[in-house]
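Visitor: So, here come the structures, one by one.
Values in this text are rule-based calculations from the coordinates and carry no lab data. Everything numeric in this text was worked out from a predicted model, so none of it was measured. Cβ atoms are built from the backbone, for glycine too; each structure is taken alone.
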Structure I
Amino acid sequence: MKNSVWRLSLAVFGVCCLLSAVKAEFSFFLIDNFESGKADKWYHFGNIITSVERNPSLEAGVQDTIADSCGDYSFKLAGRAGHWYAGGAGADLYAEASQFSRFQMDLYGGQTGGKIRVELFDDDNANYSLEQDPGRNWLATKDDKWVAEISILQKGFTRISIPFSAFKLENPGCGDGAWNPDHKNGSGGLLKAQFVLLTDKETGEVTANIDNILLTY
């Protein structure tokens, strides 16, 4: 009898450990951390030049947990803006993102200042495709476009965590107007993520490095 109770307790403990591991495994969705030294999934547009660069080494004796977590490489975007817009980079995701509540990334600034716009697109017509009108500044015509802007700070990595509730709908009337990046009814979920660089002045240079891009709770 005692052996049976012991085996049952051990089995329950094993199941609990398994469930904890599963929960931990799905506590975030990694988009990219660039530790491969490549950025093959990323396209770019406008006047942006992209590259994967080695992160600067920490000074001896300096403890920076964010910089430590960024590993060896990050994704650099650099360009010259005309009328504040320099261009940007993006990636196709097709992610089931409904269980997450935040968009997170580590952002390395410099001397240029400026802003970075995070743009997310959810699929509202269930075709795993983003329809855009090139005659209307590439307006997303069938799916929602959600936008948040972040200031590019001075030298060093900063962890940016944006709740999805802080993203603003930029194209009302085109999609369904609801944040629903799921795979229900054939939807492609979260179709794309894009980063757009903007300058503080009408013209000028702007640069930023991005790392550890993920969705989380």
Structure II
Amino acid sequence: MKVRQVLAVIVFLLLFHGNSYGIAIVYDGFQCLNAINANDTTVSNTPIQSRFEVIEDVGEGMFRLNLTGGIPRITNNNQSVCIDNVTALGYSGVPEVDGLPAPLQSIDATAYFSGKDLVIVINSLFTDLSARRDSFVSFFSTSNIFAITNTLFLEFNSLTSAFHLNKIIHNRGYTQTSSGSTNFIPFLETVLPSFNDTPRDKPRILTPVSSIDYVLE
């Protein structure tokens, strides 16, 4: 059994480091029914695949990845798992070029692989597009902007040639600009580095109850 494990690890390392471009790990699931609420893991009837593909080998175990489909959404002490394909990918847009921000179909991620442990970091921006002009002041309120970071901790299983998801650290920051009350304060900015459930709370450390395995493709 030990010989099989060693051989599997050697083959994987040669594959991943020697010819890493285009290699992907995938997890099949269903979209989250409620795309916005991070505490709602109710699944929809729409199948979707979370896919990380290697796009650059930076060296020393560091890789740039491309994420499509989103990532698993989990909550502690809950067996239900859905794939968040909205906030995990986020929005992007430049007014002069794109008009309103639009949902992204993919996003870059950064990974470190030790040969056994895989850590992936994804940063995204989500907006509710609620900006509106106030007829009584010269400034206008902006949309709510959420800066979202997900850090995935996975472990390579040589027997199954899959990566098992052990934990996710999830954090959601918040920014919003609104009209001020005086000429001396023309606008007010709210900036909260962490706002997952309540203002100024802590990042959430989440442990899957159900088994979540990314298969090497």
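Visitor: In terms of mean projected area of the Cα convex hull in nm², for residues 82-121 alone, which of structures I, II is highest?
Guide: Going through I, II one by one, mean projected area of the Cα convex hull in nm², for residues 82-121 alone peaks for structure I.
Visitor: Which structure, out of I, II, was mean projected area of the Cα convex hull in nm² derived from, given a value of 15.2?
Guide: II
Visitor: In addition: For which of I, II does Rg/Rh (Cα atoms, Kirkwood Rh), for residues 66-193 alone, calculated from the coordinates, equal 1.11?
Guide: Computing Rg/Rh (Cα atoms, Kirkwood Rh), for residues 66-193 alone on every structure in I, II gives 1.11 only for II.
Visitor: OK, next. Which structure, out of I, II, was mean count of other Cβ atoms within 10 Å over residues 74-81 calculated from, if the result is 14.9?
Guide: The read-out comes from structure II.
Visitor: Related question: When relative contact order in percent (Cα under 8 Å, 6 or more apart) is compared over structures I, II, which one is greatest?
Guide: Comparing I, II, the top value of relative contact order in percent (Cα under 8 Å, 6 or more apart) belongs to I.
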